[in-house]
Each structure stands twice: as C-alpha cells, then as structure tokens.
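Asker: In what follows, structures are represented as structure tokens.
Rule-based calculations on the coordinates, nothing more; no lab input. All values reported here derive from a predicted model rather than from experimental measurement. Cβ atoms are built from the backbone, for glycine too; each structure is taken alone.
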Structure P
Amino acid sequence: MSYKLQINKKYKNFEHELINIQKIFTTADETIHKARNELKIIEINGLKCVVKSFKIPHLINRVAYTYFRDGKAKKSFNNAQKLSELNVNTPEPIGIIEFFNFGLLNKSYFISLYEPYNFTIREVFHHKVEDTQEILKQFTRFTYELHKKGVWHVDYSLGNILITNTNDTFKFSLVDINRMQFKEISASEGLKNFNKFWVKEKNDLVIIAKEYASLSSFDESTAIQIIQSEAQKLEKKVNLKRRIKANI
C-alpha cells in the first residue's frame, strides 16, 4: 500500500508517526466522535492531538479523489491553513496522510492539535449555558466577520463551532472544515448560513437576524424573514426524515 503525506513545516518531526498512524489510531482508545468518520484524542510526540480517520470512499469517489479532486483529509488540511492565513480560529493543522490501495485512495487521516474549549454552540442554542443572548450576539459578529473574509463553512452546524469563555469574551473556533468555500458573500446569503441550527427558542434566531442586519446595514425585517424561512425548511426536512425512519 502506497501513501502520500503532507506536513505543516512546523511539525516535520511527525513524519514517522504519520506513516504509522493506522496502527497508532487502532490502538488508541479515546474516541470523541464516531459516525461516518471517527475522531480520537491521541498524544503524539508529547502533544495532545486530534486524529480524524475518514471512512473509505465508495468506488466512484475513490477514483475522483485520486485523479480529479482533493480528498477530504487534504481539503481539511488546506482549509485549515487558509483559515489561519485569514486569522480565523481553527485547531492548528499538523498534517495528513492518504493511503492508496491498487492505485486508488483508501484510508486517509487528518491530524491537528487538540484545542481545549468550554462548550459548543449546541449548548448555547439548547440554553444549557448562561449569557445565551450575549453569546449569540458575539457568535453573530464572529459569523459576520467570517463572511466579510469570504469564508463559507458548508457544514456550519451545532457541533462544529467550539467556544471558549475568557472574561466574558467568547472565542469561537471552527472544526469539521473539509467542506468550505471562499467567495464573496452578500448579507442575504450570509443569513442563510445559519440554516443548520436547530433551535430551542425561536427568539434566538431573531437575536441573530437583528444583530446580523445591524452589522451589515441590511433591512431588519427582511433579515428576520430570511432566517426564519431557513429554519422552517430545516424543521420540515428533519420531520420528514423522522417520519421516513418511523415507517421503515
């Protein structure tokens, strides 16, 4: 089995560990997420790291990721570097390694430094933390700055924004970044980037819409209408999936 690796020049001493990451990952036992892909916290060279193991793609994507476009691990690494250049918080990338079987992409891994945090945006929307309104306003400002920098996180959702509280100032950091776009973003489009947030209190969306409208000099009532319309689409989609599951 052949491989390709890419390493942050700051972490050149990780080359041996990346080459042996499959064995290291298999023997590590601190899993923090497991679905299509699996994430584990692993200490490597004295540093606490997060290693993301991507599921082996189906045959068509194995061909596509080998010959026509970057695989998910490589996208994650490149996007992390781009975000760092734009001064957008994301765990520092260490490197990636892609393994090939019969000439086609097989397993791939993305390794970054572990970034400690207090909670995710999910706990905010579920009202499990204090100062919800203030966090939502600061989160909206963070999102608006992202959009001004041309950053569009395709998977901008409840589990993918880490939050650290320091003296009532909240630091936001992006994870799960393999699907991103870098482009010009209008205010009306930017409001639609909140379309994956499943909220407990409908007023939370109004707070976000008003804050985003104020920051972008956009009509407030239109902003509320856009963000609520996106929420209704999400609710219909989720309810449809639940009905389908219930009937299977």
Structure Q
Amino acid sequence: MRAMLFAAGLGTRLRPLTDSLPKCLVPVNGRPMIDYSLLLLRHYGIREIVVNVHHFADRVEDYLGDGSGFGVEVAYSREETLLDTGGGLLGARRFLDDGTFVVVNSDVLIDLRLDQVLRFHRERRAAATLVLRKDPEAEAYGAIWTDGRGVIGRFLEHGAPGRPSGKLEQYMFTGVHVLEPDIFRYMEGAEPFSITRATYPAMLKGAERLCGFPFDGEWQDLGTPERLRATERRLREGDWRPHFLGAGSSLPRGPG
C-alpha cells in the first residue's frame, strides 16, 4: 500500500516560523511535524510515500531525501503553484493509481489505529473513508454527517440523493483519508481545487460510497502557534504519547 503526505502549504498561520522554514519542518517537541505522520505510516507497514512540496521545497527534499533514513521510500510531487488538496492529489496520481492508498495531512498529530480504519474501509467496500471526530466546532471546520453504519449522507451543504438528513450524526474531518483510485474519475483540470469542497460532493452526487470512520482518540491540528504550544506541552510532560512512538521510532532530526 502507498500513501501521500500533504506538505506543500505556506503555513501562514504559523508565521514568523514559516518565513524561513517549510510548515512541515516546524519542530513539535524537538522533531519536525512531518515526522509524526511518517512514523504513523511506517508503523503500519506503509513504506512507499509521495510528498507534495512547494514552499521551501528544497528544504523538505533535503530533509527527507529518498526516505531511506526513515525506513521508507519517498517520492516527490512538486507544485510550481499551489494546487490545493484536490489538485495536489491529482498531480500525484501516477504514484497512487494502482490500489488502495492513504492520505494524511502533515500538520496534524493523530493517535490513530490505522489498521482499524483500513479494515473498516474494506468491509464497507468504500470508495473513500474519512476519519471523523466529534467536535463542537464542526460547523466552523466543515461538518460531515454519517448514518449508523458509517456511510456519509451529507457533506458540508451537499446531501446524498435519497438519504434523509434527519437520521445522521454530525462530525468533522481529521485530515486522514483512505481512498480508492476511483476518486480520480471525479478530478480534472490543472486549476487548484479542494477535495472536500469539490471532489467529495461530486462523488456523493455520483452515488459513490463515502464512509466516515468515527474516531474518539487524541487528535490535534498543529496549524497555529497556540495549538503547537499546547501539543508540545502535552508531549513534553508525558500527558500524551502516541502509540506509534515506540522504541523504533527514532528518525533524523530536522532543522529547528
């Protein structure tokens, strides 16, 4: 199985840290934030990973190299202009078009049992499975609703044809997806576009099976200084140690 890490963003909310450093290399408790996503994937045996790059792309490539120092194989999808999540994924299609693959945002830290998500995805024969969580601010992030079987019936303002919205539970997206190559049939063009705002609503309208895996474990968006500091404090004080940070989790230390 292969995976993609989204790492091309400008990280404007983390300025001035990202004035001289790519967002994915901003340190979190002494290691670049992208390390955590790499360790999660490696822990579950995913070794072939494509990373999209744009902002300080050379710095990211210098740090990750070919992935051998991390026990994985890393390829790159360079974006001369930012393509957003949909355009970024479409640009990396050649790496991902031959089977089930995982996509993870590099600016989240999630204590996720990825094997459970993959099993859930296969059992439901989903075209896409999104890892979802309950959050009182779900509407602000962009709410997603599922039925009792985990099938998505409403995505943002888009409803699934023929599915009543009154029986659905509300969640928000964590930034982790499991996908089938069928998703590429709903993507086209060279302009930037969003997976969540363009592709998933189109798949829902096309009666593709979109599912949501309910996750109630530890998760943190690392996109603001406040969230970054709060996460660092918890990791430093031992209040949170993700399960994939085991004895074999040592990686090269990036720029700090």
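Asker: When FRET efficiency 1/(1 + (r/R0)^6) of positions 78 and 158 (r between Cβ atoms, R0 = 30 Å, to 0.05) is calculated, the result is 0.40; to which of the structures P, Q does this value belong?
Answerer: Answer for the origin of the read-out: Q.
Asker: When you work out mean count of other Cβ atoms within 10 Å over residues 190-197 for each of the structures P, Q, which one comes out largest?
Answerer: Top value of mean count of other Cβ atoms within 10 Å over residues 190-197, among P, Q, belongs to structure P.
Asker: Taking distance in nm of label points 7 Å out along Cα→Cβ at positions 142 and 222 from the coordinates of each of P, Q, which one would give 2.8?
Answerer: P
Asker: Right, next: For the read-out relative contact order in percent (Cα under 8 Å, 6 or more apart), a value of 26 was computed from one structure; give its label from P, Q.
Answerer: For relative contact order in percent (Cα under 8 Å, 6 or more apart), the value 26 is produced by structure Q.
Asker: P, Q: which one has P(r) over Cα pairs in 10 Å bins from 0, in percent, as calculated, at 7, 32, 38, 20, 3, 0?
Answerer: The structure behind it is Q.
Asker: Using the calculated result -6500 for helix-only ellipticity at 222 nm (-39500 (n - 2.57) for each DSSP H run of 4 or more, over all residues; to 500), pick out the matching structure from P, Q.
Answerer: Q
Asker: Work out which structure the value 20.8 belongs to, where mean count of other Cβ atoms within 10 Å over residues 6-13 was derived from one of P, Q.
Answerer: Clearly, the read-out refers to Q.
Asker: Also: Work out mean count of other Cβ atoms within 10 Å over residues 126-133 for each of structures P, Q, then name the structure with the largest result.
Answerer: Largest one: structure Q.
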